[in-house]
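There are structures below to look over.
Read-outs throughout are calculated quantities, based only on the coordinates presented, and are distinct from any laboratory measurement. Every value quoted in this text rests on a predicted model; they were computed, and no experiment measured them. Cβ atoms are built from the backbone, for glycine too; each structure is taken alone.
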Structure 1
């Protein structure tokens, strides 16, 4: 499940709310949506599962890539509509700061 509003992006897979102010960018590679954060370690520490925390930190340390990814084929929405929604909320968030 994915919930997007003007304040955050909630991803059920991680059970985390990613605040727009903490998101550097959302990257679509065609199959995955990557949530690139300014400081991913803050969110990795918030993950409820210790194994996921450790794996995510190891992955980020070794690759320097975001460990937060969403498979686009699991989201029941047209990709262009999703990306437009993300873009609109991202811009709105930037204008508030």
Structure 2
């Protein structure tokens, strides 16, 4: 199972790929996903405030979705950091 997770991580971070025609669009896609996840986190925070203000107790699904959103946000940040650090040379050549 560890081997499968390593292969998945290598695929997500483009470990064996350095062509700038692939790296730059993929980096833009991951950055766009990051912006969308930030938007969802803001909506989640606003809904938390509204629920607290009106004394509404959401169900367990709401809290599970918040935890999943947090994990996905952390994974996206780690992916962005890894992709940028591994492919600095491809990003510098693009300029």
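Below is a table of values for the structure above.
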item: Per mean count of other Cβ atoms within 10 Å over residues 14-21, the highest-valued of structures 1, 2; result: 1
item: Among 1, 2, structure where relative contact order in percent (Cα under 8 Å, 6 or more apart) as derived comes to 26; result: 1
item: Computed 1.05 for Cα Rg over 2.2 N^0.38 Å - originating structure among 1, 2; result: 1
item: Parent structure of the calculated result -12500, given that helix-only ellipticity at 222 nm (-39500 (n - 2.57) for each DSSP H run of 4 or more, over all residues; to 500) is the read-out and 1, 2 the choices; result: 1
